[in-house]
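Following this line, the structures themselves.
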Structure I
């Protein structure tokens with residue numbers, strides 16, 4: 001269930017948050033999500049901290 005989505009200017013593509021059953025064990029898996037227009041798009045289950053997991057951007 002997609003709870004929110006937004007375009008990420010840092011990543012140059014859309015991102016979304018979703019509730020995925022057993023999500024931690026499914027990281028890297030491709031799922032398919034229906035859009036508001038009725039099409040289906042492939043998505044990848046990712047770690048919630050995916051942009052700067054080592055904190056390098058924050059720590060400069």
Structure II
């Protein structure tokens with residue numbers, strides 16, 4: 001018999017898209033400090049990863 005999922009089992013996945021790796025790391029650190037149970041992934045390339053819950057996108061990419 002499989003275990004039933006509960007809200008406590010939910011692990012939000014955040015994805016940061018920013019061409020400045022320093023900004024990405026700062027955002028990652030702040031998110032993990034506020035939401036220690038979440039997963040944070042970042043990239044400096046303008047690509048979208050599937051299966052994420054929340055995306056943070058640089059609105060001045062390359063600028």
Structure III
């Protein structure tokens with residue numbers, strides 16, 4: 001897990017979670033926090049991913 005940066009682009013975030021980019025967009029729709037830089041650059045914090053996954057475990 002340490003090979004991923006603390007702030008990731010969507011491709012890195014999808015690899016970190018082990019899903020496709022399309023599946024990552026579904027997680028974003030379900031509440032995964034995303035930061036926007038300008039109009040089109042999106043970044044996700046590693047800790048936000050871990051928190052989201054912990055909150056959504058079955």
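State the single structure among I, II, III that was used to calculate helix-only ellipticity at 222 nm (-39500 (n - 2.57) for each DSSP H run of 4 or more, over all residues; to 500), giving -1000. Matching structure: I.
Given 22 as the derived value for relative contact order in percent (Cα under 8 Å, 6 or more apart), which of the supplied structures I, II, III does it correspond to? Label of the originating structure: I.
Given a computed value of 42, 27, 17 for Cα extents along the principal axes in Å, which structure among I, II, III does it belong to? Walk me through the intermediate numbers first.
Values: I: 42, 27, 17; II: 52, 24, 13; III: 35, 26, 18.
This value belongs to structure I.
Every number here is computed from the coordinates shown, using simple stated rules; none is lab data. Quantities reported herein were computed from a predicted structural model and do not represent experimental measurements.
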